[in-house]
Structure 1
Amino acid sequence: MSVPVTLLYGGLCGLLLTVLALNVTIQRGRHKAGLGHMPPELIRHARAHGNAIEYVPIALILLLALELSGFGGFWLHVFGGTFVLARTLYAIGFIFKVPVGGLGVALNHAVITTMSVVAVAQHFKK
């Protein structure tokens with residue numbers, strides 16, 4: 001069974017997670033910080049990665065479930081694209097202390113909530 005939309009956004013989320021993980025590794029080296037010692041600067045980088053790890057799986061599961069249920073491709077791209085944008089804005093805002101992080105949080109919650117509601121509706125539609 002083909003799931004091209006989930007494949008695309010799963011790949012993009014994987015790349016984002018890899019960039020965030022590499023960033024944490026670089027910051028650990030820069031701060032000479034091992035486990036147990038995390039200066040505030042490093043905590044921001046680690047939390048940007050950790051926060052993405054918390055949300056990416058459920059978003060991709062919902063996207064996959066919607067795609068498998070036959071939900072429209074256009075809206076799947078809206079959901080997937082908005083989610084990737086949200087996670088990117090959040091990471092940028094959190095790491096660099098710029099205000100776009102708040103927009104990322106709002107978009108993140110909006111897209112996951114919307115996909116959840118649509119998934120429940122799809123269940124009762126069939």
Structure 2
Amino acid sequence: MKETFEDGQTVETLNGYFDCNSPESGQIVVIEFPTRDESFVKRIVARSGDMLEFKEGFAKLNGEILKNPAGVNYQFSERSQKILSQSLYDGIIQDGYFLVLSDTPGPSAFDSRQYGFLDDDHLKGLVINNK
């Protein structure tokens with residue numbers, strides 16, 4: 001999340017926010033995986049009902065190329081395209097799932113390009129501000 005935060009920067013979160021609120025595109029969230037001991041901060045860029053398609057190593061979300069906060073196109077490797085395409089139905093993100101990306105445009109970033117779509121079980125909290 002280099003474009004949004006500095007290394008080591010502290011953020012405030014609302015833990016449990018998603019117990020009674022739906023994730024929205026643009027929100028910065030804290031996610032956890034049952035197989036890892038650490039938490040990660042990512043941005044929700046797409047959610048249920050959005051159309052996602054891949055072309056020439058890039059992704060289009062609802063017809064627009066996905067870009068990071070600096071305006072650089074996100075890149076998707078063939079592997080990440082396969083991982084994500086398996087969960088799409090006619091190009092649509094299924095109910096209860098969302099796509100999270102870091103600020104890094106390169107295809108090897110640790111985000112949905114590596115592990116696929118997430119669901120509510122992965123959400124720990126909402127980032128509400130940074131110090």
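Tell me which structure, out of 1, 2, gives 0.25 once FRET efficiency 1/(1 + (r/R0)^6) of positions 9 and 57 (r between Cβ atoms, R0 = 25 Å, to 0.05) is calculated. The read-out was computed on structure 2.
Consider the structures 1, 2: one of them gives 36 for relative contact order in percent (Cα under 8 Å, 6 or more apart) as calculated from the coordinates. Say which. That value comes from structure 2.
Can you tell which of 1, 2 yields -30500 when helix-only ellipticity at 222 nm (-39500 (n - 2.57) for each DSSP H run of 4 or more, over all residues; to 500) is derived from it? It would help to have the intermediate numbers written out before the result.
Values: 1: -30500; 2: -2000.
Of the structures listed, the value fits 1.
Taking distance in nm of label points 7 Å out along Cα→Cβ at positions 49 and 73 as the quantity of interest, name the structure among 1, 2 where it is greatest. Don't skip to the answer; put the middle values down first.
On the way: 1: 3.6; 2: 2.9.
Checked 1, 2; max of distance in nm of label points 7 Å out along Cα→Cβ at positions 49 and 73 sits with 1.
When semi-axes √(5λ) of the Cα gyration tensor in Å is computed for each of 1, 2, the one that comes out at 23, 17, 13 is 2.
Every number here is computed from the coordinates shown, using simple stated rules; none is lab data. Given the structure is predicted, the values throughout are model-derived calculations rather than measurements. Cβ atoms are built from the backbone, for glycine too; each structure is taken alone.
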